[in-house]
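What follows draws every value from the coordinates through simple rules; no lab data is involved. Just so it is clear, the model here is predicted, and its values are computed rather than measured. Cβ atoms are built from the backbone, for glycine too; each structure is taken alone.
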Structure I
Amino acid sequence: MKLHELEDVVSKGEGQLLEFKLKATFPEKIVKEMVAFANTEGGQLFIGVDDDGRISGLKFAEEDKFVIEKAIQNHIKPGIRYQSEVIPINKKRNILHYRIFENRKKPSYFLNDPNKRGKAYVRVKDKSVQASREMVEILKRSKNKKAFPIRLGDKEQLLFQYIEKHGKTTLVKFMEISGLSRFKASQILIRLVVSNILHIETGEKTDYFSMKIIE
């Protein structure tokens, strides 16, 4: 990527597919962002760029690149697909650019401890948010594109009526109106999302479920 291309991309600001980091001081935070991109739609990450779009660069980009890619190996399982490059902005400073591709098989996890499973993250607008249990299960099933028949009983009809009236619902609200246990309510919501009947929107504190809009 050329400098003018970098400036053009950065001018768009952070968003669903774009993240800036000023420094590589905390590589674990950087790989969390990569996990979120891989579990969602992919994206681009620029290191050496401030949140406001100021391009300051890194003094030791190659050293930072080594540290980050070591963190990718140690803290992401299963591995992700990405491309990296060093973009010069002047004689002394460079930008690190990572293009992360959407996973074919989801989810990937960020591991603080190599002996533990870790946490999955997804991209929500300009933030990387930890995925709920429901979202993790939906990501696991998303690779299977085969449609399965789903039974729509009284609880599902009650759910649809609530969404029609209020626009969306949460797992907790569905449990409240249906009288179902967390597990059973969760399984219904997961099946409806996987079956392309409901849409899941991940928030920072909870997920929201609404009717899928068929275009």
Structure II
Amino acid sequence: MDTIAIDSRLSPQTKDFLSRKARLLIGGKWVDAASGKTFPVYNPATDTILAQVAEADKEDVNRAVSAARKAFDTGPWRSMPGAERGKLLWKLAALIEKNLEQFAELESVDNGKPLAVARVADVPLTIDMFRYMGGWATKITGETIPWSAPGQFLSYSLREPVGAVGQIIPWNFPLLMAAWKLAPALAAGCTIVLKVAEQTPLSGIRLGD
């Protein structure tokens, strides 16, 4: 296995994260790929290896989908009051904010963008998205519709979560685009299978923590 090169300028927290084995988060547990395979993630600025990440294949996807569906069918998320889902999304935003510097460092070394940009754009906008969608969790309502003779009959619509949602994240704004997909689906009561970009998976893995 090729040697991992960790930039000495990174914070101790980021160095510690990069030194750990990056696994798959399935059913609330960090697990190796079923095949045991990993692949290298490169720092595009130096072409050195940042980390070895578990290489998911068909069996792992099936396990993840099954876990997400089970969580949707039997877990509390879909039936949890919107206010409670909102509080948890706000808590997630607060945790990201607490670890803003580490997320910014990961986006910078993994994606190649300037650290200053990740600090003022990628991570703060991610935090804002979770807070914004946390507010929407209490506002996803149906409609009452009069029909026939006005006021004589009423029908109504009820919005419900659709189930386990598959989400594929591109490489250019890894953390922010994950938030764009995760936050609305979570606010609506769905469970998720998230496929991060293989070129830039590190901030998504840290978000799983």
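Ranked by mean count of other Cβ atoms within 10 Å over residues 41-48, structures I, II are topped by I, which has the highest value. If log10 I(q)/I(0) by the Debye sum over Cα atoms at q = 0.14, 0.21, 0.24 Å⁻¹, for residues 129-192 alone comes out at -0.55, -0.85, -0.98 when worked out from the coordinates, which of I, II was used? Of the structures listed, the value fits II. When helix-only ellipticity at 222 nm (-39500 (n - 2.57) for each DSSP H run of 4 or more, over all residues; to 500) is computed for each of I, II, the one that comes out at -13500 is II. The value 18 for relative contact order in percent (Cα under 8 Å, 6 or more apart) was derived from one model only; which of I, II is it? Only structure I yields this read-out.
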